[in-house]
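FYI, it's all coordinate maths here, none of it is from the lab. Being a predicted model, the structure only gives us computed values, none of them experimental. Cβ atoms are built from the backbone, for glycine too; each structure is taken alone.
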Structure 1
Amino acid sequence: MRTLNRWLVVVLLCAVSFAAAPDSASITAVDSIGITVDDMDRSVDFFSKVLSFQKVSDVELWGTSPERLAGLFGVRMRVVRLRLGEESIELTEFLTPKGLPVPADSRSNDRWFQHIAIVVSDMDKAYRWLRQNRVEHASTGPQTLPAWNKNASGIQAFYFKDPDKHALEILAFPPGKGDPRWHRNSNALFLGIDHTAIVVDDTDASLRFYGAALGLSQAGESENYGDEQEHLNNVFGARLRITTLRAAKGPGVELLEYLAPSDGRPYPETTRASDLINWQTNFVTTDVGGAERVLKSGRFRFVSPGTVELNREDIGFRRAVAARDPDGHAIRILEK
C-alpha cells in the first residue's frame, strides 16, 4: 500500500510539474524592434524626417530593475518609441555605460546582422528620396528578385544604413504578394515594417527557439541566390535559405541562413546591451513567468537573471524577461 501511495505521489508531482511548464512561451505579438543608438537626437531626426516615423514616447530609465533587464550595471538609458503605420521600433541610447560602435568591416552575412524591412509604396521614389538625403548604400542599388524564384519574384528591395551603420531595408511588393494592406491606396511613401531579419548559423536550431519555444508560426520559405541577391546583400556568391516566422500580430521574424559563402563571423559572446550591434526583438505574452520557464527548460542563454518587475506605465509593460537566441540575437518577452 505504501508503495502504491508513493507511486501516486510521484505521478501527481509529475502532472503538476508538466502543467506548470507550458510547451511554448505563448507569444501573442511582436511588439517592436529595439535598436541601440549612439546619439538619440540624431537617430530620431533620421527616422522621423527621412523615413516618416512618428514619436510615441520618450523616457529615461535607471535603477536596479532596468539594470537587471539589460544585464548591465550602472545603467541610465533614454528610450524612444517610434511608430510607422501599425508597427513600432524602440531606440535606446545608453547614457551610461557607453558601448562599442558597429564594426567598420561588418557584412550582411555576419551573424550579428539584423535589419528591419520598411515597406514602401513606390521603390523608385523611395530610392530617390534616400539618395536626396544622402543615406549610405549597403546594396549597390534597388534589386528586383527574378521570376524563377516563385515565392519572391517581383519583390523589390534595397539595403542602406542609418547614422550608426545599422542596416535597414526598403521593400516593395508586387500585386499578389505581401500583406494586402501594403496594396491599399495611400499617399504615404513609407508604409510600415514587414519584418525584422536576422542572420543565423543553423535554421533548424533557430526554429527550435523561435518556433518550438516561443510559439511563432512558419509563414514562408525560399532559397535565394543569383546576381540580384548578391547585389542586394553585397556579398559575392550569396545563397540564402530564408524562413519567415510570424506571431498573430506585428512584423515577422525572418531567418537568413547563408548556405554560401560560409565565412560570416559569429555574434561576439561579449556583446552588451549598450553595444551598437545589439538589436532586440520585443515579444508579448500573457504569462512571462511561463515564458521564463520555457526558456530555462530549453537551456537558452539569459540576459536578465529572470523575470524583472518594472510596473511603469510610461514604458508600456509591467514585467519582462530578456534572453538571447542560439546565435546571440537579443530578445525580450513582455507582459503588459
Structure 2
Amino acid sequence: MKVLAAALFALLAGCNRLSDPCFTPGSLVTELRVLAVRADPPEVLVDLDGGTVPPVEVRALVAQPEGAPQDVPVRGRLCVPADGGCPAGSPEVASSTDTEGVARFTAQVDAEMVRAARDSDPLLGYGGIRVQLDVEARGGGALAQARKMLLYTPQAPGVQANRPVELRGVAITYLGSVVGAAGPAGSVSLQVGFPYGVRPLLADGSIEEYDTTTLDGQRVHLIEHVSYSFYATPLLLYGDVRVENGRAYSATGGLQGSDVADEPGPGDPQPANGLVRLQGFNQSLQFAWIVARDGRGAVAWMPFEVDLFGQDIPVSGCN
C-alpha cells in the first residue's frame, strides 16, 4: 500500500500545476485539514437595540490521511472581518475533535461586535452582518486553518432566517444504475479500477425558497443553490482516470474540477452516473467526505468509509 500511495503522490504532485492539469487536487487529503465549519443556526436573528445576540453552535470538520483524527485541539477566534485574520486578543473558543473528527464549541458574540461588523461593512450588513471566525487545528506538528463567516440579521417583520441544509446519504452508481448506498458515517464497497458515480442525497426541506430585496430595492423570490465539495484519503481519486491493460493513467483534462459539483435545479435533468466519479486502485479501507453549502451560510457534511476490493492496479505518471 505504501508503494502505491507513493506512486499516486508522484502521479498527482509531480506535474506543473500551471501548465499541466494533472496536479494534486484539493480533494486529496494528504495532511491535516479543516474541511468545513458549520454554524447552527446558519443565520441568527438579533435584536441589536436590546443587545440580544443568541449563541451559535459551531462544528469544525477535521480530516487526515488516516481518516478522522481524534483529540486534535481546535481553536477559534472571533472578530470584525479582517483580511489578515483575527488579531491577538480576540475572543476565543476551543474544543477537541471527537471520534468523527468533529470539534464542537459555542460562539457567543456580543452586540457590540455585531454592530462594529455592520459599521465596517461597505454595504452596512446587506445580506446579513458577518462576524469572522478563524479556526485552526493542531495535531502531530501540523497546523490546519479555515475561516467561517457567522451571519447575523436584525429582527424585523417578515424576516425569516435561513435554515440548515442536511445530507441524508449518498448513492453509488455504475453505468447509470445504483449499486450501493450509505447513510452518514456508513460504508460502501467499490471494486478497484472502476469509476463509480457519487450522488449526494439531501434531506427533505434542505433547499428553501425565500424572498429577498436586491441592492436596487426590488423584491425577488429565489430558490437556494446547493453546491458540493468532495474529499477523500490518498488511495481514492475523483475524476475520470482511464484504466488500460491493468494500468491506470491520468486522463487528458486531468482531475481539475472533478471534485466539485452543483445540485441540479428544479426541472434540470438528473445526472445519469452521479455528480462526480470516484475510483480506487488498491485493496484497502479508505475514507471520503461530502460537504454541501447552500450559498447563504448553511453547511452540512457526510463522512463515509470506502472498502476497496479487487486486484491492485499500478499507477503511471501524468499522461
Structure 3
Amino acid sequence: MSDSQKTSQMAPPHSDDQLDFGSVTDRYRRELLVHCYRILGSLEDAEDALQETLINAWRHLDSLRSQASLRGWLYKIATNVSLNMLASRKARAMPTAIYKPADPRDPLQAPILESVWLDPLPDEYIAGVIASPEARYETKESVTLAFLAALQILPGRQRAILILRDVLGWKVGEIGDLFNQSVPAVNSALQRARATMKKHYDKTEHQGVTDDEREAFVLARFVQAWETSDSASLVALLCEDAILTMPPLPGWYRGRDSIREFLDLQLFADKQFRVTVTRANGCQALASYQRNAAGVYRPGAILILTLEEGHIVQLDDFLTLDNQLFLRFNLPLSL
C-alpha cells in the first residue's frame, strides 16, 4: 500500500464532510518532496519530512482557512518541518567542500557512512515542472549538485527564504506570512542569502547551454569509454581541471592527469562495467553496474555528469553500498 493510500484511509479527526485528504494532497506530494530535498540536501530526509508534513497537515486540517490556500499551507508546514529537522542533522556537502584532492596513487580511504553527503535526485521528480516567472533559477538548475552545495552553507531560515523567493517565485509578503515576519525582515534575510550564494555559487558558470546533439555525442562516447575501461578516451571528454568525486568515499580527484591515473590504477583495474542511461539533478547520468564473480552485473554507482560547452566539468560517482540508491531510481538490480 502506498503512503498516499495509507494517509487517505486514516480515520478523519473531525466531521464526515472534511476534505478527502489523500485526493487533494496527492497533487502536491512531489513538489513538496523536492522542496524538502532542496532544504535538507537528502532525498531520504526529504521523504521523512514529507511524511511528517502530511501527518501534521492531517491532524490540523481544521486550521485550513480555505481549499484555495491548501498549497501554501502545505508549504508552510513542510518548510517548518524541514527546518526543525536541520537542527538535529549535519549540513550536507560534497567531498570537495571538506577534503583536499587525493593522490591517485594512494589507497582509497574508507567510506564515511554518516549522513554528511548530498544525495542524488532522480529527474523524474522535477518532470514537467515549469519555473515561476518570478524565479531567478530554472527548475533544473535549482537541483544541481553545485546549487544544492551552496544552499547548504546558508543558515536554515535564509535557505528556505531564498528557495521560496528565487526558486519558487513566492512574493516577499507571502514568505513573511509563512514565517510571521515583516516584509523588511524577509528582504534583509533574502539579501544576506543572495550575497552568500554569490560567493559560493557562480550562476554564470552554470548557464552554459549544451545543445542536445552535442550532449548526446559526449554521453555516447562516455558510455563506450566506461564500458571498455578506456581511460584515454574518457579523459578526452573532460575539461582540463575536471573533478571526480565518489561519495561516500571522501577522496576526490582534480584534473585530467590525476583522474586518468586513478582510473588506470584503481577503478578500471580488473573490473568490467555496463551502464544504462538515466538523469539526475537536472543532468545527464548513468547507472553503472559491475560484473561479479558469477558473471552478473550488479549495481555499482550512479554517475552524474555536469557538462559545459561540450566537456564534462564534474563527474560525481555516487557509490551504492546496498541496493537502495538504484531502487530510488527505479533501476533493475542486475543486468
query: One of 1, 2, 3 was used to compute distance in nm of label points 7 Å out along Cα→Cβ at positions 157 and 277, and the answer was 4.7. Which one was it?
result: 3
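Tell me which structure, out of 1, 2, 3, gives 2.7 once distance in nm of label points 7 Å out along Cα→Cβ at positions 133 and 189 is calculated.
Working: 1: 0.8; 2: 3.9; 3: 2.7.
Among 1, 2, 3, the structure yielding 2.7 for distance in nm of label points 7 Å out along Cα→Cβ at positions 133 and 189 is 3.
Taking helix-only ellipticity at 222 nm (-39500 (n - 2.57) for each DSSP H run of 4 or more, over all residues; to 500) from the coordinates of each of 1, 2, 3, which one would give -2000?
Details: 1: -6000; 2: -2000; 3: -11500.
Computed on structure 2.
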